[in-house]
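Pasting the structures in now, so scroll down.
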Structure P
Amino acid sequence: MGSVGMNAPLRRSAWLTILLLAVCASGVRAQEMMTYQMVLFRVGPNKEVPPAQASTLMNGHLSRLAKLNADRISMLYGPFQDNGTLRAIAILDVPDAAAARKIFAEDPFVKAGHMVIDVKPWMGPKGWFHLPETPATPEPFIFGFLMAGPTTTHTPAQVKEIQAGHLAYMDDLHKQGKLVAAGPFADGSDYRGIVIYRVKNVDEAKQLAAKDPAVKAGRLILDARPWMTFKGILK
């Protein structure tokens with residue numbers, strides 16, 4: 001057989017192994033896997049928010065997110081801190097993208113065209129996310145998207161070896177407390193998965209990713225940015 005890239009089922013299987021390693025270490029029952037819907041909030045066509053409306057829109061947006069979290073519909077949410085076109089994410093416990101879109105159709109920013117949303121199926125363990133501590137306190141993280149890398153010409157044997165090293169490295173980071181969440185997207189796109197690091201800054205996250213065998217081999221690249229959620233949601 002000639003050189004091949006990793007197909008979608010193999011990618012999902014490898015990422016499931018990562019998740020099982022992580023949840024076993026944290027004491028969550030490993031068999032309770034599920035598909036969530038990850039909502040990506042991006043800058044919309046009406047980029048400028050009128051100053052007179054900004055406070056009202058933001059309060060409505062945040063109160064909706066807090067209620068969705070309290071109702072255990074939005075399991076994880078938070079904004080990016082780099083002022084880029086990707087503004088925030090939310091992970092919903094809903095059956096499909098249509099349900100996620102319906103939930104956010106009435107979001108003040110989305111309704112006014114200041115934000116638009118993409119929805120991607122994402123896999124993670126059931127029971128991984130918790131309610132925030134009281135009072136709600138922001139907690140910074142580095143959020144990374146693992147994207148398809150430029151190299152797809154490894155043989156099956158090489159892919160297997162790279163994946164073994166990748167999984168071992170991810171598990172080691174989790175045990176060190178530097179990797180608090182990871183999981184694959186299930187749509188076969190160039191967005192392979194996410195990693196959430198508990199480290200000081202993007203440079204430190206990039207240094208960790210650079211040592212990942214899959215990144216070193218060119219199969220994955222890291223797109224990382226500062227992000228926050230509320231303390232207690234991620235243990």
Structure Q
Amino acid sequence: MRLLVVEDDEGIARGLADNMRLHGWAVDVTAAVGPAWAALRAEAFDAVLLDLGLPDGDGSQLLRQLRASKGPCPDPLTPVLIMTARDTVGDRIEGLDLGADDYVTKPFDFNEVAARLRALRRRAVGRASPVIAHGDLEVDPAARTVRSGGLPVDVSTREFDVLLVLLEASPRVLSRGQIEARMYNWEAALDSNAIEVHIHRLRRKLGEGLIRTVRGVGYFVPEPVAR
């Protein structure tokens with residue numbers, strides 16, 4: 001999942017990036033409104049962590065631009081979590097009324113930020129349960145665990161990321177480029193066949209029928225068969 005952190009305090013930004021990566025996010029960081037807007041126009045992000053006090057303007061300016069956009073890049077429905085030292089009730093109400101999805105005040109706990117981001121992501125994809133169930137497959141984004149037929153399945157970090165992306169998109173077909181865009185930040189160095197390798201390993205562990213190929217187009221997880 002792609003996360004854009006908009007924060008001009010280098011220490012806070014670094015701490016957020018490091019910790020959110022541990023929670024499975026591919027994180028990119030910008031320190032001002034202008035670069036953040038350019039990033040949102042160029043890439044599709046699953047969530048934005050937005051500071052309000054930025055050197056070239058207020059984060060609320062970026063939020064207004066995002067909510068007024070026509071999409072898909074930038075997508076006006078992108079979940080936004082405001083993070084700021086402005087902690088009065090009036091500040092929180094203003095941020096939420098401008099279009100923010102949630103609000104966290106500094107100083108904050110990184111685990112709480114991660115949990116709030118997971119909640120925003122669940123709502124964004126229309127999922128109520130914290131665990132993704134697909135037939136006898138269960139995927140827990142918080143614990144980053146996979147169970148099949150009630151038994152744990154050992155998957156690598158990247159295998160988990162590919163599986164999560166495809167399950168959340170199911171039954172839509174995603175190209176390799178679309179999958180990569182959800183998994184890797186700007187600085188990532190990619191092997192040309194990395195996605196294919198991860199999918200091959202997932203099929204070996206979870207069954208050949210789970211992830212289907214549309215030749216020349218991409219990959220998808222079909223809807224589970226009703227029993």
Structure R
Amino acid sequence: MIEQIYILPILLFSVIIHEVAHGYMALRLGDPTAKLLGRLTLNPLPHIDPIGSIFIPLFSLLTAGSVFIAWAKPVPVSAGNFSRPRRDDVLVSIVGPGSNIVLAFICSIVVIILSAATSALTTGQSPLIVSGVEFLLKMFYGGIYLNIILAVFNLIPVPPLDGSHVLAAFLPARLALKYRSIGFAGILLLIFLMRIPVVSGTFHTIVDGMFTPFSVLISLFV
């Protein structure tokens with residue numbers, strides 16, 4: 001739905017933060033690859049994947065009315081630079097979904113502030129200002145749910161998602177290598193699995209459960 005276009009700015013920002021978080025954690029653990037390639041920046045241009053950041057989200061928004069999947073260019077990581085490759089790879093992987101949970105909390109705080117601002121607007125206020133505040137309120141409220149979706153989705157243990165790195169750390173080295181070699185084909189598998197009602201239902205149940213604390217936080221102040 002074209003009226004749902006407000007979600008795209010927060011979507012782009014969220015997937016960029018997700019990738020930058022990976023890069024910063026890798027840097028802290030001894031791998032400067034992302035930094036050397038200019039990927040530790042909030043400038044969207046180095047991160048945008050034409051398919052995953054623009055076409056797929058826009059297509060799903062216009063056809064289904066919601067965004068199911070989106071991604072930025074993965075931040076390059078050289079595990080050979082880590083002192084403890086398996087442990088450090090897990091840390092780098094989980095910090096991405098973790099950043100989305102932090103963003104969901106930040107969006108909740110912004111929603112509380114904007115809701116107070118909306119209540120303070122007078123009836124004679126400029127329509128442009130009112131529309132701007134309402135747009136931001138919808139965007140950040142949608143950003144809560146969106147970031148929870150991104151966090152949960154990326155923790156699914158199917159390559160190349162972050163959850164697959166966590167699972168691979170517990171597999172024998174040879175099996176882990178074969179498992180991770182699935183690569184981008186895993187995305188096609190996920191798209192198929194999400195069409196199965198029990199899988200999509202479980203996914204959304206988890207997302208809704210994680211959304212509840214944020215909803216409660218907002219209700220305490222709004």
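Where a number appears in this text, it was derived from the coordinates with a stated rule and is not lab data. These numbers come from a predicted model, not from an experiment. Cβ atoms are built from the backbone, for glycine too; each structure is taken alone.
So if we calculate distance in nm of label points 7 Å out along Cα→Cβ at positions 85 and 149 for every structure here (P, Q, R), which label has the highest result? Intermediate results must be reported in sequence, preceding the final value.
Details: P: 2.6; Q: 5.7; R: 3.6.
Largest one: structure Q.
Kindly point out which one of P, Q, R the value 4.2 was derived from, the read-out being mean projected area of the Cα convex hull in nm², for residues 93-140 alone.
Details: P: 5.1; Q: 4.2; R: 3.4.
This value belongs to structure Q.
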Q) If distance in nm of label points 7 Å out along Cα→Cβ at positions 165 and 213 is computed to be 1.7, which of P, Q, R is the source? A) Q
(Q) Among P, Q, R, considering only relative contact order in percent (Cα under 8 Å, 6 or more apart), which has the greatest calculated value? (A) P
